[in-house]
Structure P
Amino acid sequence: MTSSSTTPSRRHLLHASGAVAAAGLVTAGLASATAAPAAPSGSAPKDGLVRDALRMREGGTFTVVQFNDTQDGPTTDRRTIALQEAVLDDVQPDMVVINGDVIDGSPRTALEAKQAINNVVRPMEDRGIAWALTFGNHDEDSSEVTGLDESDYLDFVRQYAHNVNTAGARGITGSGNEVLTVRSADGRSDAFALWLLDSGRYAPEQIAGQDFEGYPDWDWLRPDQVQWYLETSAALEKKNTALVPGLVFQHIALWEHRFMWFAGVDSRTDADHDRAVQKHSIEGERNEDECPGPFNSGMFAAMLQRQDVKGLFVGHDHVNTYVGDYYGIQLGYAPGTGFGPYGLGGEEENRLRGARVFHLDESVEGVYAGTELRFAAGYGIDLSPSAQPVEPADFPTGVR
């Protein structure tokens, strides 16, 4: 494991190109393991709370797969799709989250943007698996030329038979902020909650006449999103007369991810990390600095207060795979799934392409039974550095 690499400079180049584009735009877990849309178009819940779309299997289990940073254009690298298909066939999950940076800034038309999304959601659609996406910093990089923004993407994906996105909670920052509850096997209560948050894109150029030189210049959760989580979590507790455990998925890391890695704020030495491994039970790799926003959103403190969230998982930093227990809440990464965006570089470029798997079990205290990784290397997928683009997949019937 390493704490730094050449990747941050490559990320800076990607960020710079994305910022130019951004400048113009300030299963159901039933026996069949399929799910209907959470709400038909036009009738999405205004509060972002989606119930009865997902349910535990008969035995009280449920499996979630997190893909991250599929991040490609209309001619997606064939190995991205092969990895998704291999994981889905192996794990047979009940729900999939593509956790931000679903596409990159290469689409030049609305059709190409839709094709880029279609390529990476077809593996779930073709298998009848419920799925949803969150947004990352790159999803609107082509919006100035395609005319499509995140709200348009939500309208587009809600046409798919097995998508469970909604327009999200109304009147708060971001797009598609929602929580999907997983009903208990007996149908009597909400056994678990899957929180999908929009962590934004880039920081503005300035605030109060001050720029962000020397600070991370990504986006961050806003207070109204954190307040929505607090209020909705409390509403779920009231409805079920008990806390409903859950997982949070958002694209950009919290500052606490970095604090956990070094078991502290000010010192960042190998010795600090060795201490952190013992203190926070950290597993996995950190090959680039975390890239949170310039401000601490307060989301971790909110989760600590509520005591319902078992873990918060992100992507964004493609070559980080670690997870740890930070004061009772798991903080972690899923590795980059897409073979299109940056990786480790050189002959190791694609070594960490993969996905994260989450296991839920009603017989386990707190329902959350743990997480593990799946890597492309384990499925015999070609890891050579050269790109392998393929023609866009066909749209399913009824999707346009």
Structure Q
Amino acid sequence: MNTESVVEFLGNVPLLHRLPSSYLKRIAQVVVFKRYDRGDYVVRENQDVDGVYFLLEGQAQVLRSAGEEFVLKRFDFFGHGIFGDVYPADVVALSELTCLLLMSDHLALLETKSVWDSDKELDSRCLVEHILYLEPLDLNVFRGFTPSNAPTYGKVYGGQLVGQALAAASKTVETTKIVHNFHSYFLRVGDIDIPIIFEVNRLRDGNNFATRKVDARQKGKTIFTLFASFQRKQQGYIHQESTMPHTPAPETLLPREEILERLVTDPLLPRDYRDEVATEINVPFPIDIRFCEPKESTKQTKSSPRLKYWFRAKGKLSDDDQALHRGVVAYASDLIFASISLNPHRREGMSVAALSLDHSMWFHRSLRADDWLLFVMVSPTVFDSRGFATGKMFNRKGELVASLTQEALVREAVNIKPSFGAKL
């Protein structure tokens, strides 16, 4: 077997589902093939084991002195660390048996701090990875946090819920399957001062597709729900009708932070508007954003319900795994999406608010979140205080890499301090 075939096999082993593909590649390079004849002992009860065995071909029987018996088949595993350093049962080959053995010296490869690979400590990762980090509590339960340097806007930022929930779902799916769409619903305002518990429900595991439902909870209540579908890479038809609009290169455009700085110091703008902009500058955002058109209007000036900007993660992401890159893009996608529905309705002295109700995304091609992507969005309609927006994301080659939709509550703001509970 070549390395690629071994990686594909390892991606189907339940023990390894939480590992990124880069870890599987490392494991594939160090595993040792072990072959046994029928009746051979692979592991003996109460003896030390050399490492972890992954059953590649054939069947094995587990025999315990207490009289328990069960059969191991392809993709099953046993060995060091599964029940401690000393194995509590005999494992005997029922047929010609082939196993892949990960020796004890390499068992650290079975551990990872997050859904993606990183040899760096958590504190040394770029900010967006730090935000999306999840602590595993159980096989299908994870705990997320809102770091002190994460953008919050008085509540848990919607993109954080999307990105963390997607990371939780990805941890429970074999790495050969990549998320291709998700649909999510914002139910309650999230409290930035307490952890978020993400519970994953494994709805389906097929040969080529897997489906997950993730509930994000605080104080025993569900504040956010996400459904995600994952697909194994397959060959098929290819076409693209969407054309990327002509825009200036991102390197020629001002960063969002510099634009905000200019607005704050513009004496021709109203004081209350400049004060509001100043609060945005103080909120660090881990995504570099470059608007394609000059921002001549303020939040109180009517404008078109359209927007185009380039964006990418600040810093180099620690891994090439699509689970990470798609999670970061999903995180970034919620920042301005909902507010464009308000643009045609703004007026001087008006205070408006947009609250995301649902958010859906389809990934069409592989992408890199730390390279420039163009986000093109439009709001075709607003009615009954609900604004609807659609978006497309292109890479620098002009390839359509993702499509999005979002519905949001858009209305004049009520000056009530956000509290934990229903959003509406």
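Derivation of every value follows stated rules applied to the coordinates shown; laboratory data play no part. Since this is a predicted model, take the numbers as computed values, not measurements. Cβ atoms are built from the backbone, for glycine too; each structure is taken alone.
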| remark: The highest value of distance in nm of label points 7 Å out along Cα→Cβ at positions 147 and 347 among the shown structures P, Q is in P
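Matching task: -8000 is the computed value of helix-only ellipticity at 222 nm (-39500 (n - 2.57) for each DSSP H run of 4 or more, over all residues; to 500). Pick the structure from P, Q. Working shown, then result.
On the way: P: -8000; Q: -5000.
Source structure for this number: P.
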| message | With distance in nm of label points 7 Å out along Cα→Cβ at positions 139 and 187 as the yardstick, tell me which of P, Q scores highest. | response | P
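Quick check for you: by distance in nm of label points 7 Å out along Cα→Cβ at positions 51 and 67, which of P, Q is greatest? Intermediate values should be presented prior to the final figure.
On the way: P: 3.1; Q: 3.8.
Once distance in nm of label points 7 Å out along Cα→Cβ at positions 51 and 67 is worked out for each structure, Q has the highest.
Could you figure out which one of P, Q the value 53 for percent of Cα pairs over 23 Å apart, for residues 59-194 alone was computed from?
Working: P: 33; Q: 53.
Label of the originating structure: Q.
Rank structures P, Q by FRET efficiency 1/(1 + (r/R0)^6) of positions 211 and 363 (r between Cβ atoms, R0 = 35 Å, to 0.05) and report only the one at the top, that is, the highest.
Working: P: 0.10; Q: 1.00.
Going through P, Q one by one, FRET efficiency 1/(1 + (r/R0)^6) of positions 211 and 363 (r between Cβ atoms, R0 = 35 Å, to 0.05) is largest in Q.
Starting from the value 13.5: which structure in P, Q was mean count of other Cβ atoms within 10 Å over residues 235-242 calculated from? Mind showing how you got there, number by number?
On the way: P: 13.5; Q: 6.9.
Value 13.5 for mean count of other Cβ atoms within 10 Å over residues 235-242 corresponds to P out of P, Q.
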| said: So if we calculate volume of the Cα convex hull per residue in Å³ for every structure here (P, Q), which label has the highest result? | reply: Q
| said: Given 40, 17, 15 as the derived value for Cα extents along the principal axes in Å, for residues 171-218 alone, which of the supplied structures P, Q does it correspond to? | reply: Q
